[in-house]
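The structures considered in this document are given below.
Coordinate-derived values only; no laboratory data. Keep in mind the model is a prediction, meaning the values are calculated, not measured. Cβ atoms are built from the backbone, for glycine too; each structure is taken alone.
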Structure I
Amino acid sequence: MPGEVKLSEEKIDTFVCVHRRDVDYLLDLVLRSYQVNFLPKNKLIFITNDLPYLQKFVEKLDLGTEVIFTSDNEWLSKHELDLPGWYRQQIIKLRSPQFCSTQNFCNLGADTVLLQPLSASDLLCDGKPILYYTKHWLPDRHFLFERERVRHVAQILKVKALKAQQYVDFINDLFCFNRDYLIQLDTYLQELYGGECYYELLRNLNTSTDQNKFGEWTLYSTFVLDRLTQNISLRNTRHGFLYQAHSYRLLKLYRFNTKVVHFVAKDFNTDYIKRQIQKHNLPLGQYL
């Protein structure tokens, strides 16, 4: 139809929440991988707790795209600024319609590397974000942890998670949101918990013991599936999309053969990672 944007032509904003401590670890590799492999580029937006430091770091990379820098303080209320940083970042992600301009947009983790080219068709289907989940063949500890998160999130949303509990694990550090769904989620939570809804939900939680009592990606996914009951495309990350390297052992087992990899641990040898990228003749390798 006239005026419709073809999927191959759709542009997608990407935003990165970056704490000062993450800047000097893998961020240069993450951003270079975005430059090389994220094909539907639009704006690249940074949200950080140390704006001058990050801006100086990023500008020397010459990424060749429109870059916007913002501070955590711009998107959080006075009460929310008192929350632990882990929760503050989750709130900022849920507020992304306020600083992203496209209809759909991606959250890229500051330790998440794109190893192969990603097109709009890897992220969108019928104009809406594909909802990626990770299939667990056995009810391992991680599965049980995420199943408990779905249960808590369903209580927050006051829904029965009939669909979400079929998929359980929505943890994905290249997560694509839909603007309209996020706005509806925010409106719904304010109706339930008031204008400071996120602060009310998070202020009594402990980041050490209550990590699976909230989660931005699971909250969004459960809302879309079980409150809005949207019929959207779901895909298993294990089909070549995402690998989660939680430990040195899992890093050594990794064959660098997925489109996206999340280096969860904060103490990996970055030289080893770069050598493996070059060894496997990945497009990113020639820029290292």
Structure II
Amino acid sequence: MILPIVWGDVNASLALLKSLRLALEISLSLEFGFPFTLSGNLEIELSSDVYGRVEVIPAALQPLLGNGQYNRQDAEKILERLRCIGKLATSVASIQKVDDCLYDLARACVRPIQLYYVLLRWTLREQDEANLSVIWSRIRQPLNTLLENFMPNENSLLTQYLKEAAQVAAEGKIWGSSFKRTAQSEPFTAFIAAIRAQKPHLGLDVIFAALIQQYHTRLDRIREHRVGQTKLDYIKRYYEVLRKLYEEVYQARPERFLADQKTLEAAYLFFLEEARHQIKSKAEDDSVEVSTSI
């Protein structure tokens, strides 16, 4: 199968993404499959050495599309990626903007954790007060599938510590006074603000001790009932995890950490939604088990 096409700028790169997906869908639709070539040149060299070939993939799309030389297994992997970013784009963007969102997601694949920021940015662009719980229910499966495709054995300290902090927050209900996005990320943005305001003469022990005390006071003020030792223990665990992230991932260098702050906050918000989803599912499963045993 030969699909002649020219690409390079944004619109043409979108054409490449869509044409490659079409080629893969057709090529892999039959059990035995058949080879394909995508080219910007009508005069192409046919080859039987590879299952699929794309001539000259733009550098910005190579993390997503690879080197353009595919065996069948590679082709199946690339198709899964394209299906996932297609589902993600239609989940957060309007039909008029879905192509722009698709391109942003494709470019974000150079560093997959940036997908969280792109998804949050598009969610907020389309809805001023988006319900992140609803959005997460839509994007959870394709996003996790896409990340698993990119990094099947991924267990970086960055995602490990962010997920751990989100889990502690979900268990201890460590967030602001509402379910608005800014309130949900409040303890995390307090952490970012403390690093931004860090003074050279203040050590991390002082900074994190102040964070713990200040956020404990904050929760005590906004909760209907006074918060006690249990809540304080959760807050301590929460900021201990974030301190590990700051020291072990960013080597306690504020400029490196602050350069990632938007990506980190977006990922944290979605990890918090996932942690709450897991807690809710476990509670429902336990309730079913109790009912069954009775």
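Consider the structures I, II: one of them gives -9500 for helix-only ellipticity at 222 nm (-39500 (n - 2.57) for each DSSP H run of 4 or more, over all residues; to 500) as calculated from the coordinates. Say which. Source structure for this number: I. When distance in nm of label points 7 Å out along Cα→Cβ at positions 248 and 272 is computed for each of I, II, which one produces 0.6? The read-out was computed on structure I. Can you say which of I, II returns 51, 51, 44 when Cα extents along the principal axes in Å is computed? Attributed to the structure labelled I. Ranked by relative contact order in percent (Cα under 8 Å, 6 or more apart), structures I, II are led by I, which has the greatest value.
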